[in-house]
Structures are given as C-alpha cells and as structure tokens.
Structure P
Amino acid sequence: MTGNGARILIVDDDSDLVDLLSFNLGSAGYEVLCEADGIAGLERCGRDNPNLIILDLMLPGMSGFEVLRRVKAEPQSAVIPVIILTAKGSEADRVRGLELGAEDYVTKPFSVRELVLRARTLLARVARSDGPAVLRCNGISIDVTGYQVMVGERPVQLTSTEFNLLACLLQNCGRVVPRVQLLSNVWGTSYAGTARTLDTHIQRLREKLRERADCVQTIRGVGYKLEPGEPGPTCA
C-alpha cells in the first residue's frame with residue numbers, strides 16, 4: 001500500500017534520522033517535507049499545509065511542545081494529525097503531549113517500519129468518511145465530509161483524533177462503545193498505546209463540548225457512551 005502522495009512534514013534537528021525517515025516515507029509513497037527547528041517547522045506547516053506532522057520535542061528555536069500548541073490552536077492546522085517522535089519518554093511528557101493534542105507519541109529508539117505504519121493508520125483515519133455525511137445526537141452534530149462540528153449553533157474546533165472519537169460515539173449514539181473498539185477504530189488495530197491515551201483525549205473532548213460534556217458518559221470497566229437525551233443544558 002502506498003501513501004498516495006500525502007504530504008508529511010518532519011520537524012527534527014537530527015539530520016541522519018531525518019534522512020532515514022525521508023527515505024522510508026518516500027518509498028511508501030509519501031511526499032516528505034523537512035525542517036530542522038521549531039520556528040521553521042511552524043512556518044512550513046502554515047505555508048504547505050501537510051497532511052501529517054512528525055515532531056521532535058527538543059528543537060532549536062522553539063520547543064516541540066510550543067510548536068504543537070500553536071498548530072492545534074489554529075483552525076486551519078488543528079485537524080492535522082501529529083506524531084511526537086522524541087527521546088523524552090517520561091509519563092509526564094507523554095501526557096503533556098497528548099493533552100496538547102498530539103495523536104500519537106513514539107519514543108526513540110523506535111522501529112521505522114512501525115512509525116510508517118502508524119503514519120499510514122492516522123492518515124487513513126482522517127481520510128475515511130464511512131456512513132452518513134452528517135451525524136447528529138443530542139444537540140451535537142458532525143459534518144463528516146466538511147469536517148465541521150456543531151454544539152447547537154456553536155462551532156467546535158477539534159483535533160483529528162477528537163473528531164474521530166466523537167464520530168465513533170455519534171455513530172453508536174445511545175450504545176456503549178467498548179474501549180477496545182474506540183482504540184481500534186480511531187488508532188488502528190496495531191496501536192500499542194495505553195488506555196490512558198484514550199482517557200486523555202476523551203477529557204479534552206468533553207472540555208470542548210462544554211455544555212454537552214456530560215453527554216459523553218463513562219461506563220466503568222467497559223467504555224464510553226453518548227447519551228441520546230433531548231437537547232438541554234446538560235445530559236445529566
């Protein structure tokens with residue numbers, strides 16, 4: 001399977017690593033863009049609108065965390081999936097990256113083959129638009145093809161992972177979606193992350209839904225459910 005020309009931006013100051021990734025991603029059919037510092041990477045993102053970003057955290061000019069924060073703060077770039085690729089492997093760094101909106105977190109050393117697969121999986125999640133074009137439940141609506149989310153009359157800006165999580169819950173409105181199904185549908189069957197990753201993204205999704213946050217219910221030991229009640233201040 002090839003990358004069908006999807007554009008991937010690598011922001012990393014390790015030239016040998018960048019050459020290795022560029023070769024393997026290019027061989028998989030992707031167009032690869034490269035920048036060696038945070039400021040240049042952020043500018044390149046705004047200029048060339050990549051389909052996916054692979055981002056180091058320890059960068060000259062601007063830290064990877066700050067690059068990530070700014071990417072996810074802009075409506076045009078917020079939907080671009082980001083894979084953090086870093087030697088910083090502590091739980092605190094991982095959680096911070098996910099809380100800032102990264103879709104995946106890979107620590108060095110790593111398998112290049114696995115990274116290419118993770119990139120392919122994320123790009124497939126963004127491109128896929130199965131089912132109805134518009135999904136609605138309890139005052140929340142998603143335009144799948146237009147990539148727009150509304151809570152009542154209020155537009156909501158989500159990252160690509162948050163968007164796919166909400167779409168999965170809307171497709172199963174009123175039914176419990178097991179954690180393993182959410183992980184598989186959003187990250188792919190090969191995903192090696194932890195349940196903490198899912199919980200972090202659900203928390204961020206609730207924060208953005210604001211008055212509809214209670215609609216996303218936790219079913220302890222099982223998964224999550226989007227409550228199909230009548231529109232109102234909350235679903236409680």
Structure Q
Amino acid sequence: MDDAAGRFAAALTALELGSPDPALLPERLARACAAALPVDGAGLTCTFSADRRLPIGSSDAEAAAAERLQFTVGEGPCLTAHVEQRTVATAGDEMAARWPVYAAELALRTRYRGVVSAPVPGALSRTAAVNVFLRRAEDVAAVDEADLLAVAAAMGAALGDDLAGSAGRPLGMPAWLDGEPVADRQQVWRAVGFLVGRDGGSAGAAIARLRARAFTLGRDLESVAAAVLAGEEPSAPSSGR
C-alpha cells in the first residue's frame with residue numbers, strides 16, 4: 001500500500017503480531033505513525049485542560065522526551081494544535097519566535113529541529129493529538145498534511161475501538177491509562193496538591209514553581225515532582241511576614 005493510511009495499517013499489523021499487549025496500544029500507534037510518514041519520531045497525547053496533559057504513547061525515548069519538554073515549559077505546537085484544533089507545523093526561526101523556551105530546550109535536549117502536531121478525531125476528539133518530530137528543520141515541509149490527518153484518523157479509530165472494548169475493565173478505563181508515562185505524569189499533579197497543602201497558594205502557582213525548578217535544574221517536571229513527593233525539594237521562600 002502506497003498511501004499513508006495503508007502504510008500505517010501495515011506497520012500497525014506487524015507491530016501487533018510482535019507485541020499485542022493492550023496497554024501498549026498507543027505506543028504501537030506512535031511507532032506505526034513514525035513508520036508511515038517521513039518523520040523521525042511520533043507521540044500521542046491526551047489533554048483534558050491546560051495543565052492536565054497525558055503522554056499515552058511514543059515511538060521511542062527521544063520522542064517521549066520531546067513531549068515532556070512541552071509539558072515542562074508549558075508551551076509548544078502540540079498545546080496550540082489542541083487548543084486551536086488545527087495542524088501546526090513549525091521549525092527554525094518560526095518555532096523560536098513563537099515558542100522560544102520550548103525551541104531552545106528542544107534543540108538543547110534532543111536532535112529534533114521541527115515539529116508537526118495535529119488533533120486526533122474520533123472518540124477522543126478535542127482531547128487527543130499526535131506530534132511528529134523531525135531532525136532537520138527543512139523536512140517539516142515534506143510532511144503532507146493530508147497524510148498526517150489520514151494517519152491521525154486511523155489512530156483515532158483504533159483508540160475508539162479500544163475504548164469501546166474497555167467496559168469490562170476496572171472503572172471502564174483502557175489498559176494504556178495504567179502505563180508508566182501516565183503514572184509519572186500523575187506524580188506532577190500529586191506534587192501540586194502537596195505544595196498547595198503545605199505552602200498555600202493556588203494550583204497554578206504551584207505548577208509554576210515546579211516548572212521554574214525544572215528549568216533551573218535542566219530536568220523534566222516528572223523528576224522534579226518525584227523529588228518533591230520524596231521530601232527532597234525545598235519549601236517555598238518565606239514572604240518575610
């Protein structure tokens with residue numbers, strides 16, 4: 001099959017033969033996406049509100065790191081694609097102008113120089129998004145939007161089928177919501193609750209503190225949150241009152 005949807009279906013079938021675990025469905029979808037399109041990595045996310053974003057599957061460790069960077073700095077093309085419900089393609093000077101912190105961190109911590117993000121339709125419409133990553137900025141132009149949207153639709157259909165079959169699982173939740181990336185991200189929200197309870201203030205202020213700490217240390221939010229919950233991070237500075 002020469003079309004993107006056909007290449008995606010063939011890649012997904014091959015991956016399912018090797019690893020049919022339902023908990024790894026989003027990872028298989030991301031890997032099939034990376035195989036079907038002229039890209040160097042891919043990832044799937046679900047966003048429920050501005051700071052409630054879950055990484056549900058990545059094609060590889062570098063793609064997972066690129067997703068965590070967007071969450072850590074609180075900006076990036078995937079967040080914009082979700083909010084505006086449209087495809088966002090960016091690289092080079094344009095990325096640096098629109099999302100300067102993310103662009104700088106992406107260049108520092110990964111080999112990626114371009115990103116294309118698009119909403120995923122279907123059962124998770126307005127919640128799920130796909131990100132594809134490229135190591136050369138000029139390769140962003142080679143990602144055909146129609147091909148990306150066709151693959152996104154196939155991903156949405158697969159996720160929808162899995163959700164429809166989740167009724168017999170605990171709480172009716174899909175197995176992939178119990179994965180390690182989701183558990184790591186949930187630690188961030190637990191750390192936010194801990195900081196609000198310990199130091200007062202709002203959840204927004206608490207996550208801003210975590211982001212500032214992560215940026216200062218050159219770490220992701222997940223590792224900083226784990227340190228907070230382990231009692232390894234300092235309290236908020238005194239106001240002097």
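Laboratory data are not the source of any read-out in this text; all were calculated from the coordinates shown. Quantities reported herein were computed from a predicted structural model and do not represent experimental measurements. Cβ atoms are built from the backbone, for glycine too; each structure is taken alone.
If helix-only ellipticity at 222 nm (-39500 (n - 2.57) for each DSSP H run of 4 or more, over all residues; to 500) is computed to be -12500, which of P, Q is the source?
Values: P: -12500; Q: -17000.
Matching structure: P.
Which one of P, Q has distance in nm of label points 7 Å out along Cα→Cβ at positions 204 and 228, as calculated from the coordinates, equal to 1.6? Don't skip to the end; give the middle numbers.
Numbers: P: 2.9; Q: 1.6.
That value comes from structure Q.
Have a look at P, Q and say which one yields 2.3 for distance in nm of label points 7 Å out along Cα→Cβ at positions 44 and 164, as calculated. Numbers along the way, then the final one.
Working: P: 2.3; Q: 1.5.
Source structure for this number: P.
Comparing relative contact order in percent (Cα under 8 Å, 6 or more apart) across P, Q, which structure shows the greatest value? Each step should come with its number before you reach the end.
Values: P: 14; Q: 19.
That would be structure Q.
A value of 17.7, 56 was computed for Rg and Dmax of the Cα atoms in Å; which of P, Q is the source structure? Could you put the intermediate results ahead of the total?
On the way: P: 17.7, 56; Q: 18.3, 69.
That value comes from structure P.
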